[in-house]
Structure P
């Protein structure tokens with residue numbers, strides 16, 4: 001299949017014909033930022049492609065990166081006829097946006113791994129730069145040549161491990177979602193490990209010309225800073241994460257950057273961070289020029305469920321009391337939308353605080369109350385009950401019923417227990433995911449795609465000692481599970497890994513990271529040897545001598561478990577994934593439809609089930625919502641934005657698990673999506689192909 005795909009989608013190289021100097025700043029016909037514009041609305045005013053002619057869309061060009069299986073989630077940017085994107089190994093490519101031919105390629109000499117959702121662009125006075133993150137580095141590239149800018153940082157790049165108050169050599173930080181640009185500042189977050197040791201999730205602004213750090217905001221407050229009292233007194237010296245991995249949005253006129261943050265480490269057991277843990281799980285409004293906090297809203301207090309914000313916010317305008325109000329909309333894994341006044345931070349729909357159960361795990365102290373918006377209604381189901389279990393066949397229904405009766409299912413914010421699995425619904429991947437919502441300024445509708453299936457997990461007590469098994473359970477079991485089964489394809493199985501990888505390869509992956517997995521530079525050499533030996537099924541001995549191992553928490557997470565039936569389908573009734581249109585003026589739904597299907601079930605008459613979906617929508621003045629996202633059917637679709645009616649669809653060479661973009665060149669509108677696969681079945685095609693469509 002791979003060879004067939006490569007022959008269908010030709011690779012071409014042409015000389016760079018751009019004039020000396022940089023490209024001009026993006027205009028209304030361009031897609032110059034992740035999310036379309038710094039406000040993150042994923043809206044385009046283009047309307048050449050519209051409701052009446054969208055059925056005439058055909059492939060205009062393709063560009064095959066000719067790289068193997070990856071986790072591509074890139075939404076490209078396009079400025080003045082040049083499209084900039086990333087390959088699965090995080091090389092940067094500049095393509096002619098009208099033909100797909102290659103202008104230049106930047107290879108950093110580093111094998112990038114995992115998600116890399118896009119690039120940031122800056123231009124001023126004839127000078128332009130593309131900012132590309134590869135592992136721990138951010139490069140500034142000349143837009144005309146693709147070469148690193150010598151005066152930026154050291155040799156054209158900055159190292160994000162530096163300047164965090166910790167030993168840089170022992171930190172793991174990568175950028176999965178690009179930073180935002182405001183005037184002459186590049187503002188970035190980063191992805192960190194979800195268990196300790198993990199660096200703090202400082203939000204940092206760098207000079208776009210020199211790479212010098214201009215300001216830093218501590219998401220784990222230092223002594224004397226707001227929120228310090230919500231942590232143990234020394235937490236700022238050892239705790240980590242509370243980071244922005246999902247991206248940001250900027251109000252360019254007001255100079256405000258809106259930053260959603262993630263959970264504090266460790267994700268699921270917080271005995272060493274007792275308190276509300278401000279500013280983890282928080283929407284921050286910061287002065288873009290100084291990093292000063294203007295207002296904040298913490299959506300989850302003392303998070304022990306990994307309920308971090310999953311996507312950038314969208315800056316919107318809504319009608320309230322006969323007047324227009326600039327607002328910020330933030331989606332969540334729980335299936336909720338929060339809406340705030342952009343300046344004051346006042347909620348535009350009421351938020352109530354509900355009491356939730358206390359934790360029964362020794363050492364843990366769950367927050368007593370959590371905030372819950374009263375509107376809009378959630379776009380994903382909230383509590384799993386027996387009547388919601390699958391009826392796909394009588395046999396799988398009986399299986400699901402037996403399995404369900406072994407679980408704890410009480411809805412949101414039920415603390416995990418030791419020895420019995422708890423239902424998380426919607427699951428650990430949402431609800432809303434990293435693709436982000438799209439906002440239509442004409443109708444004030446917000447479009448959100450969502451997953452709608454449960455996952456389960458529990459806690460287990462760690463054992464004393466530093467054996468390879470204990471090191472695995474402490475560091476790796478949080479994702480791959482006690483039994484190494486993982487949650488494929490997002491989290492691969494490590495069962496029998498010794499037949500597929502050498503010890504040297506596994507060691508390199510642990511040190512450098514791979515896919516969703518962060519690197520673990522803080523492991524001592526003795527710990528690393530013991531850990532790899534256990535994973536490879538080599539002799540497992542207690543450590544003797546060498547460097548000391550860190551103390552593990554008393555309890556550990558047992559892994560991410562999808563609630564699937566024995567044939568691999570969700571063990572609940574459909575819909576398993578949806579696309580939703582929410583009126584932000586009223587908080588009511590304009591429409592809601594299933595998104596995606598399993599081709600083999602559809603062939604048997606079980607259609608429109610919805611499926612897991614990753615990658616978001618865009619909306620246009622032509623009356624259309626474009627979205628790929630669906631894991632199993634590899635479809636790219638266009639819906640009527642007013643009604644949700646399907647107007648056009650096509651099958652991509654691989655699943656389009658990325659958010660599309662649209663732009664106009666030489667009077668012709670294009671819609672492009674990065675097709676990569678990698679999130680469905682292991683047998684599905686995967687790689688990296690940009691596919692652009694235009695009217696025939």
Structure Q
């Protein structure tokens with residue numbers, strides 16, 4: 001029960017989180033993710049990978065579960081290493097595609113590393129499956145089949161793996177018929193090879209079922225309905241589909257139970273290791289995995305929105321953010337995140353970038369310790385002069401030099417550390433990160449003000465450093481970002497100094513706090529004087545040379561980009577300016593689109609709703625706008641914005657069960673990269689409305 005003294009509308013975020021923690025205790029008896037009823041079209045994220053403690057960098061196998069498309073099976077899909085599923089043969093008829101099933105799959109439990117679902121391939125035969133990603137190299141499926149009919153029935157169950165873009169090679173039986181070994185290549189992309197990070201190219205796999213009566217089958221044909229049973233002849237055989245047929249003869253209301261696994265490893269390791277890991281999965285208790293996940297999420301605040309769709313979005317985001325965390329390895333002593341574990345694209349698996357770490361403002365409610373550790377990764381790699389490199393991973397320190405300058409990332413490092421502290425209340429973390437944050441801030445302002453006028457420009461490989469790294473109207477059609485005093489950068493630096501002031505006061509460093517206050521007040525005045533255009537009542541970048549809105553052609557810098565709203569987030573705009581910005585924001589012809597605020601005004605000729613930084617909705621930028629709206633008292637507008645963003649994310653989840661890098665502001669669509677951790681900030685957007 002919530003104490004009566006906590007009344008709606010009077011509590012701040014801290015008391016809100018306290019209230020949520022009371023609610024979460026009631027939730028532990030019947031957690032949302034343990035009691036699903038997710039059939040077709042339910043907005044549930046269905047990516048799965050091993051728990052952080054059972055993971056490693058490479059090889060690392062994640063899965064996407066495609067369960068509600070009539071034209072395919074209920075398959076666990078990878079981009080390069082095959083698809084796993086179960087087919088049934090009754091009366092010489094293959095039943096595999098979802099559209100052919102008597103009742104289609106329904107998910108009843110879903111966590112970052114496991115999923116439970118059931119279906120009826122034919123009337124009277126119920127199949128219950130639990131899939132668990134046990135480790136980065138081992139996954140198993142626990143299958144229970146019940147004959148619900150009043151008569152005996154016989155059929156075959158056929159767990160299989162198939163691959164479309166190549167073939168499996170060197171197929172051979174194990175020491176018994178219930179094991180099949182095979183090999184294939186997982187070719188790394190150009191980013192991996194150019195950055196010289198570890199990658200397991202040559203894979204040996206084992207498909208195993210714990211029934212000694214299994215019959216290995218394989219085919220060069222990818223389609224199950226044309227499967228030709230064959231004997232395994234030699235190590236030189238190849239196939240695109242490999243399975244283990246299991247025959248069942250069940251009396252009325254009788255059940256059968258089996259478990260199968262898919263294990264991967266480098267070809268350099270002996271096959272006996274595959275066998276040992278596969279056999280170890282035979283006796284693992286399903287309940288232990290469920291209980292571990294329920295414990296993990298027990299203290300996560302429940303969704304502030306109680307409608308079913310919002311609940312699915314909220315908990316899907318929790319699952320996605322947690323799933324991409326990996327334990328300390330290589331050169332790191334702290335856990336870290338990647339952007340995706342399936343698909344295993346190089347740029348998304350290399351390590352973390354701290355502008356993506358805005359997601360920690362939502363993730364820290366799930367696991368405060370690993371959120372703090374993720375921030376410590378940056379401090380751990382920080383250079384003596386305060387510089388933090390563009391990307392950090394266990395086997396990568398991506399230092400990008402351009403014209404003698406080192407490329408960093410968007411400076412909201414101190415702000416993120418402060419926001420994480422507000423959630424965790426860990427003063428030892430605050431003390432450590434204050435020192436790191438101070439060093440980083442000093443590096444940035446010392447190296448990004450070439451004309452020494454008190455305002456900063458993006459430096460290094462400036463397009464990368466600015467975060468808005470492709471299809472930016474001003475970058476593409478006016479000039480390179482290092483030519484301009486940047487409104488978004490300087491707003492970020494205001495928030496950095498504000499955060500450093502707050503950190504210093506908590507640490508009783510009052511003199512330093514006063515210095516930080518003077519710092520941001522000075523920048524505050526320069527931003528208002530320099531970037532505000534009284535004619536259009538909007539903020540723009542300016543030419544570094546003369547602080548005008550002209551670079552090549554008159555007023556060519558007056559392009560209404562999302563960065564013009566950053567003074568709301570930083571608290572720089574006065575009341576009149578804020579009102580003008582909100583008027584721009586809520587103009588349906590420019591920024592107030594059906595599904596959120598685009599990165600470029602829709603009435604700009606360069607606008608593309610599915611471009612990159614020239615139109616799509618980037619969730620983290622819309623979050624900053626929401627914070628600004630709430631700061632200035634525009635609560636109704638903030639709520640409408642969150643509803644817009646939610647509606648699109650929910651719509652996309654219904655269609656493809658993915659959480660994407662960005663979204664179309666005008667239609668239900670997400671792209672271009674899956675499993676993007678920063679989109680998890682939607683949870684904080686929902687929380688902050690309270």
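We did not get these values from a lab; they are worked out from the coordinates using the rules stated. Everything numeric here is computed off the predicted structure, so don't read it as measured data. Cβ atoms are built from the backbone, for glycine too; each structure is taken alone.
Just a few scattered comments:
- Which of P, Q yields 0.94 [Rg/Rh (Cα atoms, Kirkwood Rh), calculated]: P
- Origin of the derived value 15 (relative contact order in percent (Cα under 8 Å, 6 or more apart); candidates P, Q): P
- Test item: distance in nm of label points 7 Å out along Cα→Cβ at positions 35 and 555 calculated as 6.0, pick one of P, Q: Q
- Distance in nm of label points 7 Å out along Cα→Cβ at positions 363 and 387 from the coordinates reads 4.2; which among P, Q: P
- Entry that produces -10000 once helix-only ellipticity at 222 nm (-39500 (n - 2.57) for each DSSP H run of 4 or more, over all residues; to 500) is calculated, selected from P, Q: Q
- Distance in nm of label points 7 Å out along Cα→Cβ at positions 203 and 675 - highest-scoring structure of P, Q: P
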